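Once you scroll down, you'll see the structures, which are given as structure tokens.
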Structure 1
Amino acid sequence: MSDDEFQYTELMRNASHATVGSIIAHQVLLDRPLRAVIWSAQHSDWVAAPATAAALLYDDQNFERLRDVDRATAERTAREALHAELPSVDELNALADEGERMGWDYGPPR
């Protein structure tokens, strides 16, 4: 995997339940902040959410709720569990770019 590829992490609803509540598509780039797009159940949409993603990904208390998956698995999970299509890599980049330009931690504002 190269440094600029998205990684995919499924977020379970809770540690004891195997139901996926969201998917986080994220990039860890050298000398740049985390880039992340997350499925927002509240908005039923994919949103740029680097602060939310960082809080979820890097909090040890969430360890049991997170499962790293490949893109094909993330696509299948998005369709089956979230009833949504995982954005293409180009769309993920566009969402993350817009979030960076606008300074959104979890956006866009609704």
Structure 2
Amino acid sequence: MDNSQTKKFNKRAFITIAMFISGLMLPFSGLQNHRLQFETLSTARHFWMTVHNVAAILFVLFIIIHISYNWRILVKYSKNIGTIIISKEAIAAIVLVIFIVGLFSMHVLHG
């Protein structure tokens, strides 16, 4: 196979997939941290804390790189924001997510 047939490494695809994978790790490792929160600092708890923290750092790093790669298109979208109409599905999704997060977060305020 000569060089004309080999595909170049797609940096945008790599960044997007890395951002997606590290983002997927956050809820799972967060649930494990929540499950182990009252345990002394065991090996399992330390492991899940480390997974969560590293995944969060990578997620933020890849988001920043993703934004820098897509800066021009983001600026173009932001200039047209006044012409965009928010759909009823988007409003319903926003309300549902805020309601569920609020409902599950209220247990902190019980006392």
Structure 3
Amino acid sequence: MIASPTLFVIGLVLLVVAVLLLNWASSRNLKDVAIGAALGAAWTLLWRRQRPGIPEEVTSRYDEVRSQDSHLDRAKVVAGYAAKHFIAQLASLAGLILFALALVFGALGLFWR
């Protein structure tokens, strides 16, 4: 039996928000994209015995930068990626904090009377 359903529901809502925030941040974090590309290349090399290519996520970003006409436009695209990466770092930190709060509220909802 749940001791405090309100606190438990708050914990569940915080957990859902934290997971969504972490998922959003991981797709915009350049470090996560690079790690995913390296792991995908290693998987292809080890299990399929094929030479790995450059993943689509990396090539699409590279092609977007290269398709710009001037150096200023290229710099704007790269600055946009850097800004998204910075915001993703903040969002992942906020997601981790929300995850910890969700655990606290869930435990309080279960055990605190």
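One table, with the values for the structure above:
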item: Given -29500 for helix-only ellipticity at 222 nm (-39500 (n - 2.57) for each DSSP H run of 4 or more, over all residues; to 500), calculated: source structure among 1, 2, 3; result: 3
item: Entry that produces 16.9 once Kirkwood radius over Cα pairs in Å is calculated, selected from 1, 2, 3; result: 3
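Each reported figure results from applying straightforward, stated rules to the coordinates on display, with no laboratory input. Since we're looking at a predicted model, the values are computed, not measured.
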